[in-house]
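Each in structure tokens, the structures are laid out below.
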Structure P
Amino acid sequence: MSDNEKLLEKFESGNQTWSDYEKFLNLNIDELEPFLKQAYTIKKRNFGNLLKIYVPNKRFPAVSITGSDCSLHCEHCNKKYLDGMTPILNNSELKKYLMELHNSGGIGILLSGGCLPDGSVPLLNYLDSIKVIKQKTNLIINAHTGLLNEETARKLAEVGVDIVSFDINMDEDIIKEIYHLDRNLDDYKKSIDILLEYGINVVPHICIGLYYGKLHKELESIKFVKESRLNPSLIVLIALIPPKDAKTKFDRPEPQDIAKIISSIRFAFPNTEISLGCMRPRGNVKVEIEKYAIKSGINRIEIPSKNTLKWAKERDPNIKYKFFSACCAIPNEFEKFALSKDSDLKKYI
């Protein structure tokens, strides 16, 4: 039996160790197929044939409470992602916007914004408005918090924020070189502990290739999630989009490297939903990334290519799709509110 066959046998039996994951991540592209097949088998065994499709559209917009301002100037972003969000800069504007969204059939929002120098998103002064909205509507509130303190976590729980999408990062080099933050891994762990202490539903996000487009310490992030108190029902995977104007050159993450991380999470979390989120490379490689993600055992995908869904159906005629007008981080209990209208599906029908 070859070394790769022995390694595959470990993943098939569920007896793999963290050092086995390291070996898996070092496999060549032509050695991956049996491992991806096993990851897909695990997904089908535990979740069946369903693949959930998320298309937020105007019913689940992203809002920035800092407009285009951010103190960090992260190498991979430098505020460009804020430009795609609706700027809301005061409480009265936020309440008005959310009530109009509710009245027009909206599902919810991603409440986000740029960071302060300490890595936090300044949500605190907006949370009383969220409390009012939660009392008057059934809008789903998904918040990006960044690093946070106990006061903010307590308030998030008090006002009824439904989800916190938290970027899990266990890579000191990324904190210093990419985020430009004077913080450390303990600050990330402490933020998670605080959120869990107040019973907040944390949906961990892991960005693949954030270290200049290369796999670096994503496995450390997976290990942290596995060994922490998180016990997530859903993990969202995103992938670096190489910035065009960064001081240092970023490569584009290879589709097979993205597949390695997704498969690793499927092996480590056989009963957890996995989503391929909206942040990932576009262009010609988009479909290839999506195909690899499906082969690697995802349950959810946000804004896939129509060609990808056609390919998936040809590959596995038993696959079934269900469409939602929401971001892909919403918990299962909210999906009944987010089922897509026929008008939202024109791109895919």
Structure Q
Amino acid sequence: MGLIYEKCLRPALFGLDAEHAHELAVDSLALLGRLPPVCRVLEAWANRGGEARPVECFGLKFPNRVGLAAGFDKNARAWPAAAALGFGHVEIGTVTLLRQPGNDRPRLFRFPAQEAVINRMGFNNDGAETVSLRLAKQPGPAARRIPLGVNLGKSKVASLDQAVNDYLGSFARLADHADYLVLNVSSPNTPDLRKLQDEDRLRELLGAVSAANEARGATPGKARKPLLLKIAPDLNYRQIDTVLEVIAAFGLDGIIATNTTLERPEPFAAVGQAGGLSGAPLRRHSTQIVNFIARATGGRLPIIAVGGITDPSSAAEKLDAGATLVQLYTGLIYRGPFFAGELARSLRDRGR
């Protein structure tokens, strides 16, 4: 299937504007998700050829180690079809408290020779209330084929001083529908967002959301949800150490490493497109960060690794570096819709 995609479907999709192709893919998966019997057949086909090797992580069971990263399904429209493609979990969003259109188009750019993407989407999404209402009509946590993460970000119009209340508003609306939640403080495409990785602001944010999460766990009929933080690859190791100290102080359940980078390694130095770079050029550096986190925490903090996963070797590399789970998005663009299943089967055959 991968060869058919690369030879036939990818050239047609790459003939379209990148964001138009993305919207077409989301629409197609949303349609597939409304056909549960077809999804079950495709899921069985995606998982063929061997015994499943489920993974336990922060209190959840994942049927395999491969997830769909945030950024693909921003508005919870397509995720019910993710298991049919072989994914073992899916993360929707980034969702902000307020509906927002994102940055001006064009804002998504492919670089096929490097298997890379630059995006400056700017958290375009329908807003937490609308996404919450949509999720309420879809399979809930007890009825899902795979775990669903919800990635939360700061609304563009919210100042840094308003950020905590902005995240708390999204948390209140979406926690009921999530198997786990992610605080995204690392996208490069919302002004000042990455300043929330600074120690004082991060302590304020994690303290407030963690307290809301613990209060939720003490409420009859509710449950505390696994809470993770997604960090940038552009932090230095001293900054990562500080982030890990704050995570430990508030008892977060895991970390996602990493988001897209503002660095421009060759041949991107002269590209002239603002935004976050993802894909194969990020592979080595994101793996180094995963390994640093695993060593710094003695392997006690679950890591979801993202960045440059384009084949089984790059996925296994992340797991060998200390990750428990991996996620992909750019790799899906270049390898096609059934890449996740191929990857999961390969990792299973390697004993993963």
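Derivation of every value follows stated rules applied to the coordinates shown; laboratory data play no part. Just so it is clear, the model here is predicted, and its values are computed rather than measured. Cβ atoms are built from the backbone, for glycine too; each structure is taken alone.
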Study note, to complete from the structure: Working back from 0.91 (Cα Rg over 2.2 N^0.38 Å, computed), options P, Q, answer is structure Q
Practice item. Using semi-axes √(5λ) of the Cα gyration tensor in Å, for residues 248-327 alone as the calculated read-out, with 20, 16, 13 as its value, let me know the right label among P, Q. Key: P
Practice item. Name the one structure among P, Q that distance in nm of label points 7 Å out along Cα→Cβ at positions 152 and 336 of 3.9 was derived from. Key: Q
**Study point:** Which entry (P, Q) yields the derived value 0.90 for FRET efficiency 1/(1 + (r/R0)^6) of positions 144 and 264 (r between Cβ atoms, R0 = 35 Å, to 0.05)
**Key:** P
Revision key, fill the gap. Distance in nm of label points 7 Å out along Cα→Cβ at positions 216 and 280, calculated, reads 3.9; among P, Q the input was structure Q
Review point. Hey, FRET efficiency 1/(1 + (r/R0)^6) of positions 136 and 224 (r between Cβ atoms, R0 = 30 Å, to 0.05) derived from one of P, Q reads 0.20; which structure?
Key: P
Practice item. Identify which of structures P, Q gives the largest calculated value of mean count of other Cβ atoms within 10 Å over residues 24-31. Key: Q
